Structure formats: C-alpha cells, structure tokens
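So, here come the structures, one by one.
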Structure 1
Amino acid sequence: MLLPSSFRKVFFSLLASLAYHISSRYRKIADNNLDFVFDNKMDKKTKDEIIRYSFKNLLFNFMHLIEIRRMSKDDLLSKINVQNINVVNKANQENRAIIFVTPHYCAWELGSIAVGLVDKPLNAVFKKLKNLEYQEWMLESRNIFGNKSLEKSNVLKSLIKLIRDKRSIGIVIDSSMNKREGLEVNFLGKKTRQTATPAYLARKYNACIIPVTIRTDNENNYTLMFFDEIIVENTQDEKNDILKATQAQADWLTSVIKKEPKFWFWIHRRWKHEHPEIYKK
C-alpha cells in the first residue's frame, strides 16, 4: 500500500498471468464452462481472453480487500458511479426490507461494500472457508465500514429477524448447489440449482428483491448498477410463486452475463452437481 496504485495493478496483473499459466486445472474448468454455456460455438481467442480476465478479476478482488483497509468512505465512493438508486429509495420509503441479490461478477468485493455505503449497512451471507485465518482477514475488510457477514449454515433464522427489522441483506445467487439446497432453474440456457431463499423471504415478509452488480471500463472507476425489483407473486400456490421469482433472478443474471461474459467468475464448477461430466479430468 506504500506503492502507487498503478504499481499494485501491474503487480497483481502479473500474479494473475502467472496463475493462468500454472493452473491448468482452473483454465480447463473455465474452458469447459464456456464450451458448455455457448455450445462449443465460442472461438478459442475469445475464450482465452475471457479466461485470462477471470484470473485477473480474482486477483484484483483480492487487491481490493487489501486497499479497502486503507480507504476512507469518501475515497471509495469517489471511485463509484451509482445507477438506478431510485429503486432502493422507493423500497426504503415503503418501509420494506431489501434483499440484494448479486453474483461473483467484476469487482464484487468493492460492490458489496459500496452497497452498504449508498444504502444502509448490509448483512451479507457468506460460505465458510477452509482457511479460517484468511477468512477472518477477509471479513475484517468486508465489514470495515459497518457491513456484517453471516455464515451460510443455519442462517435462515438470522435472516428472518433482519427482514422483520427492515434491514438489508445480501445473497449471492450464482454458487453451485445440490438438490437439497436449491430449486431447479434454467440459468445460461442450462438446468441447474439456485437458492430459493430470496424469493421465500420476499414473499413471506413483503421484502423487496433488488438485483445489483458492479462493472468497470478502466479498472479505476466503477459503476454500481441497481436493477428494477423482481416481483414475487403471493397466490395460493406458494411453491410456484417462489419458483417463478427464483427463475426471474436466474433470467436477470443470464442477461447480465450474456451481455458482458468476461466479468463473470468462470473458473468455478458451477454445474458440478447437475453435469459432473463437464469437469472430469
């Protein structure tokens, strides 16, 4: 952090390039994901550019966790332009809790922290890591401006309390899930499982589901994008209401990724439960 920002970017870009070259396993995972989603129609050059950027994006998210520890709120907000904040303001005026749904997309670490600054502090769900020492450090960075992190296992009761108190929560919706954890949806044109928690909470407690992502053109300045509310119906058929709202979230994310695929985190086994054959050695 004593070095200029431009040097840090060069350094982490070099680390990303090194990771790309030595990690044949994750290169292959990304390559197989892209072939699977785009039905083997994406040319090799485009795939390689996307895969390289996935490694770079991962390392830059780590860099952001380092940098945020030395930033002020004003420093961070000066880097971020906010779009469609009206949808957030409307939910707050209606005194409704907000469920922000988001993917591993572009600068997701900066994005989650920024949401808590432009709205109220965010209570974000995370999955426990194997490396608990790194996890503690990571959560310190994420929560430095007042956000809180909730470990995924047995988190539903805590989320219900937060929703009843009209607090904001954040849930990542693009992680792999087994049959016990999620509902079957069509995501990127393929069958998979996705968490039904946002739809369930929104329907039961009249909360507002607002999708949000972050993107950049130059890796200096970022745009935090709030999307229009995903409506959850409340009919006599609860299961269908929840399924339709969960599919609507998958449709939204599909459109975002198809528009700019390089920003999504391709180097994870998203379809490992439904299509394990994709990732066989």
Structure 2
Amino acid sequence: MRLLNKVVLVTGSCTGIGRAIAERCAAEGARVVIHGLEADWGAAVVAALGQDRAVLHIEDIADEGAPARLVEVALRAFGRLDAVVNNAALVVSSNLHTTDLAFFRRVLEVNTLAPFALIRAALPHLRQARGCVLNIGSVNAWSGEPNLLPYSVSKGALMTLTRNLGDTLHREDGVRVNQINPGWVLTENETRRKREQGLAEDWYRELPRVFAPAGRLLWPAEIAAAAVYWLSDESGPVSGQVVDLEQHPFLGRNPPKDSTTVPGPAKAE
C-alpha cells in the first residue's frame, strides 16, 4: 500500500502500459483518474477497479483545455491530486521522406507539449501535496529507429523536459519530476502493429536473443511495478532522473554480426 490515499492521474490508461500503471496504483492504495480515447475500454478499467477508486475521462490530451479539464476531474472526484503520469502518446511509424510538418507537429503536440501543459495545469495541486510527476518515455529517445523519427524526437524532447523541470520544480515547488524509458513491451498495440507489419500471429513467442535476451518481451505489469517506485515516497528526494527499462544496455551495445532482425522494438503506450 505504498500509494495509500494518494490520487494519481494516468493519461492514456485505457489500455497498455497506462492501464497497467493505473491498476498497480489502485492495488497500492491509490485512487486513479483513467484517461484515453477508448470509452469502452476505459469503462471496463473503472468497473474492474471500482467506482469509488477510479474515474474516467475521455478526451484527446492535445485538445485545447484538456489538461485543465483532466485536473478538474481529479479534484471533483477525489478532492486532491498527488501525482501525474504522462503516458499518453502517439506511437506512429514515419521517416524523413514520409513525414510532413503537420504530421510532425501532431506527434509533438501529443507526446511532448501535452505533458508540459498537464504539468502546468496540475502544478498548484502537486505543490500543495508535495507530489510528483512521472513521464513515460522510450528508449527510442536516445536516437530511435529510422521509421520512428517524429516519435523518437518527441521522446527525446520529453527527456529534456523531465530533466529541466525535475530540477526547477523540485527546488522551487517541492515537486519531483522523473522519467522511465521502457524498451520493447508486449502491449495490445504493439502486438497489432507487428501483425500489420507482416509478422505471424504468435511473432512474440520466438524472438532473436539479441533483442530479447530473456526470450520474451517486457510486460506492461513490469513497467507498472517500476512506476510505483517513482510515484511513492520510497524514491525520496530524487528528481530529474531518466531511467531506461530494457533487457540489455541500450547505449554502446555491440550486437553480434549474425543476429537475425525483425521489425524493431517500439515502446507502445
């Protein structure tokens, strides 16, 4: 019960990693704000957690005024706000040749600017609670795959936002800001995406060890377990940190030359 009586707002929590984080927060004693675009899935999450433990808000996080409305949902339902998890994101494939400015701007709006706006909207209440922010990034922030150009750039920008605000807000407002960068996670969206790329229905059962030394992908529940540490008081005064969550060193790695390749890993919110 490391989050007992805390109120946690998790964006993009109708499915995938966001849902797993919301479920784990509730299991640790928190009340949670569920958010996303999939009304049926979101309602199912609330039903599973209980109407007294969860509330649902369906809206595009990049819409004008959406961050303020999300904060208001938390205050109206539970009277306070202790933590924000910026998980909602567009995981979309495109490269230099297939990306136009409108597409790039849309990715940045959802993946980088909306988290910034939500932090701003939530700050007075996080300050009062001496709360925290956890941004969900991606290992693609370090460079990214060729076909994940806007996504990777947006997560790199989020990483800088985390470090910048993790310093400023901790010092001036008592609010910690940290980030976790998941690697390849087996979510519903990632399963669908790989099938659309031509892989077999059970593609995730036989993976090259160069990508998955454990012989399997990370599970959303494992990312959620890590998230709870940063949302709880256990992490103490630590702020402005970015932690990669992957099966192997993501930077400076030298894969074997004969490694078999599959369409690469993309963190799926």
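Of note:
- Structure (1, 2) behind the derived value 7, 31, 37, 19, 5, 0 of P(r) over Cα pairs in 10 Å bins from 0, in percent: 2
- If helix-only ellipticity at 222 nm (-39500 (n - 2.57) for each DSSP H run of 4 or more, over all residues; to 500) is computed and equals -12500, the structure in 1, 2: 2
- Identity of the structure behind 0.50 (criterion: FRET efficiency 1/(1 + (r/R0)^6) of positions 53 and 69 (r between Cβ atoms, R0 = 25 Å, to 0.05), calculated), options 1, 2: 1
- Here the criterion is relative contact order in percent (Cα under 8 Å, 6 or more apart), and among 1, 2 the highest value is seen for 1.
Quick note: the coordinates plus some simple rules give every number you see, no bench work behind them. Keep in mind that what you see is a predicted model, and the values were worked out from it rather than measured. Cβ atoms are built from the backbone, for glycine too; each structure is taken alone.
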